[in-house]
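Just so you know, all these numbers are worked out from the coordinates, no wet-lab data involved. Owing to the predicted nature of the structure, the values given are computational and were not obtained by experimental measurement. Cβ atoms are built from the backbone, for glycine too; each structure is taken alone.
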Structure P
Amino acid sequence: MLKNFWYACEFSAAVTDRPKQVKILHQKFVLYRQQGQVVAFKDQCPHRGAALSLGRVENGCIHCPYHGWSFQADGQCTLIPANGPEVPVPPRARLETFPVQEKYGYIWLFYGDLPAGDRPPLPTFPAYLSTLHPVRHEGLEHANYARLMQANIDFAHVIAIHRKSFGQRIPLDKAIRYPVEADDWSAVASVTYSSLGSSKSILNTVLGGRPDLTTRLSFYLPNVTLAEISIGKGNDKDIRFGILVAFVPIDDHTTCAKRTLYRNIAPLPILDRWVRKLDYQLAYEDTEVVETIPSQVMPRISEEQHVAADALDLTFRKLRQKYYAQGWGLQPSTQPLESSEYPALVGSG
């Protein structure tokens, strides 16, 4: 796990004027809204350590459920009932606040020690996603968040893991090779599969011939992936999907995946339940396999074999290791660093 990043940690709609506990990075935080703005503290009262998320919010202040201590949005304690109104509140009676932003339907929490001007930016997602119909849901997965991200940026796993659902429809008549575009915080790559499915399918009739499938996969450090899927002939009739996932790392072996699905086909709310069910099935196909990996915390790159199709995943791992080498690791002992030399890709010649 890395510090000094903005973590997408919760859906915006889930945070109200009632305290909401969020588990992330081996810790517990409490979020609530004060005049519409999100406030974030550690979910622990400095008095006896009770969970503030079990308390209440009144007049913009969060009240501890144990002894009623009250804290305003800047973390300062304003009331200790047992002391009475005549006793001043000690300055040390305060909570540490955490920066938050709200964008793309998510709450983003910054965890680290960088000043505001040096913090990484929030990701910039394609503008067209805002024109598609969104559906949101979440699930608890018993796997490491980075391992789950790894599966979401893997072009080659579709024909195996998703064979029973849709992978058998994807032609694999050539090696998977592609360029990767990367910056300091993210990377993207795309692959197009030609002549998808049977020539006699209803889908092909609607789209005017056997369509191409273009998949564009992106990751955004520390915990977000985006899959953009286009089925068609590259025109305004194309069927388009987007799958945006915030993999919230609860601990090294537990992740809460908060998923937003975008679509331009049949954007009727009555169909949202079916879309959630379909996405749940696809996510489960990934998780069922990823959970079996013995080393959930990512090993050294040199300890595994790699092929050309792993280029985006290797970019992800190298970029993470860059920040571990800078001292941004929250648990550096569990994240071995690599030298600048990496093994050649197997079969990439």
Structure Q
Amino acid sequence: MKIAVYGASGYQGKLVLAELAHRDIDMVLMGRSRERLRAAADEVGLPDAEIRVTGTDCSHALASVDAVINCAGPFAESGDAVARAAITAGCHYVDVAGEQLFVKRILDTLGAGAERAGVALVPMMTESGAIDDLLAAVLAERLRPAEMTLAHRNVNTGGISRGSARSALKTIDFLRGGGLGYEDGQWRTDIPALRDSVTFPDGEEVPVVKFAMPAVVTIPRHVRVDHVQGFLDAATGARLTGSALTDELVEAMPEGPSEENRREQRFTVVVDATGHDGRTIQAMATGTDTYGTPARMAVEGARRLVVDPPKPGVLTPAQAFSPADFLDYLRDNGLTWTIGAPSG
């Protein structure tokens, strides 16, 4: 098995390289700069790593590769090209995108090509996207939902990576508007917020804001549901969409949180569902390290696509993998997840 990492010299890319090395998976480092790729390989402790210099139209560089993990954001600018290159090369694709519009575009436009090529494309293998999608699928096995809300809370963030800040800045007005919600078969930006606070597992009622959570555009593709909306704790939302965010400020940021800061990070995902019969059910997941967790998710996702391929096409995480089994894999890597019984 050989897995390529596009954008391997970036902050998230190096964490993916480290995870591949930890799992003893053969890898190829890809990106535009040989010098930066070599420096990344040395930093991770891979002096003999294979390097292929290429732009985003990288189908030729994906020869002999089984899957590619795309870590090069902002994905709205370059993600489509890497995904199309994977289709052309006939290799599977995953990414760590959290950009709602990009995820929707990939799902809307590349399915037929992926099916013809016999490959699977699975976007948003992150704690801010895939976990919601997987939890929603497990919930839907227990209750036919009319409404789902996805709420995220981040504590002790230690800051975000420069790449995450670039992605936020590119879509800042869209993020400030709360992104897309789903209502009666349509994704729209003008749906009023269903709530302004959420009670998280520690019992604290936390103010939230409507936010462009990427799983809002994936869940209705495999769960029959009338309404889906995403929320983020108000404090994190303000940091991501604050008026002070500028190109100059972003480029002056450190590459990303320190290893110590990552260990202190805590994230919580709460998925609430209300059934057509009025019953409610809730699933929760808590974990640490909002950059190391996506690295583990992306590597495991790519590995599973190679060793146990799903049907070809563009798939959500819950369509590509067994939802409970993948969540249990994450449980072995620091995630706690629970699902309640329907009530009401």
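Quick look at the values:
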read-out	value
Comparison of P, Q - label where distance in nm of label points 7 Å out along Cα→Cβ at positions 219 and 251 is highest	Q
Among P, Q, which structure scores highest (criterion: FRET efficiency 1/(1 + (r/R0)^6) of positions 107 and 315 (r between Cβ atoms, R0 = 30 Å, to 0.05))	Q
At a computed 48, 17, 15 (Cα extents along the principal axes in Å, for residues 267-306 alone), which of P, Q	P
Parent structure of the calculated result 123, given that volume of the Cα convex hull per residue in Å³ is the read-out and P, Q the choices	Q
Winner on distance in nm of label points 7 Å out along Cα→Cβ at positions 155 and 227 once structures P, Q are ranked, highest first	Q
Relative contact order in percent (Cα under 8 Å, 6 or more apart) - structure with the largest value, from P, Q	Q
Computed 29.2 for mean count of other Cβ atoms within 10 Å over residues 91-98 - originating structure among P, Q	Q
Which entry (P, Q) yields the derived value -4500 for helix-only ellipticity at 222 nm (-39500 (n - 2.57) for each DSSP H run of 4 or more, over all residues; to 500)	P
